[in-house]
Structure P
Amino acid sequence: MANIKISSKVDEVAWEDLKQLANESHQHISGVLTEAIREYVRKRRVRPLVMQHLEDSISDNEALGHLLAK
């Protein structure tokens, strides 16, 4: 996969934390940043799917929920 160059502004403390993590894990900042982006995207994509399953389960088991509430 090809690498691309990006430019953005980030909070100074977050940037220092990222650099420290890269140093501690013996990685380049770009590797840590790539990993962080992938993890963020994965979490954001999973959440709507999980919430939909939860809503479906609640709907499917509405009668049971009423019985348990008594």
Structure Q
Amino acid sequence: MLALATQNEPSLAISPFEIEAPDRRYTVNTLEHFVGTLGETSDLFFVMGADSWTEITTWRDWKKLTRDG
């Protein structure tokens, strides 16, 4: 769905980082990886479905995923 939604937006890129990883990735670690790789001044967008949002408090270090965390 993201590929379709961004196909006409050359300034956006979708990463297969988690899907292609040989081990289990947690979102918090993935975002830390990209901040470390791209720098804190890069604009990163994390898109999730409403079904995942309802369970966000069960995710590892979920508060770090919010601006207030």
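Annotations
- Highest-scoring entry among P, Q, by distance in nm of label points 7 Å out along Cα→Cβ at positions 1 and 33, is Q.
- Per mean count of other Cβ atoms within 10 Å over residues 17-24, the highest-valued of structures P, Q: P
- Origin of the value -7500, where helix-only ellipticity at 222 nm (-39500 (n - 2.57) for each DSSP H run of 4 or more, over all residues; to 500) was derived from one of P, Q: Q
- Origin of the value 2.7, where distance in nm of label points 7 Å out along Cα→Cβ at positions 9 and 25 was derived from one of P, Q: P
- For 20, 16, 14 (semi-axes √(5λ) of the Cα gyration tensor in Å, calculated) the corresponding structure among P, Q: Q
Readers should treat all values here as calculations from the given coordinates under stated rules, not as data from a laboratory. From a predicted model like this one, the values you see are computed outputs, not experimental measurements. Cβ atoms are built from the backbone, for glycine too; each structure is taken alone.
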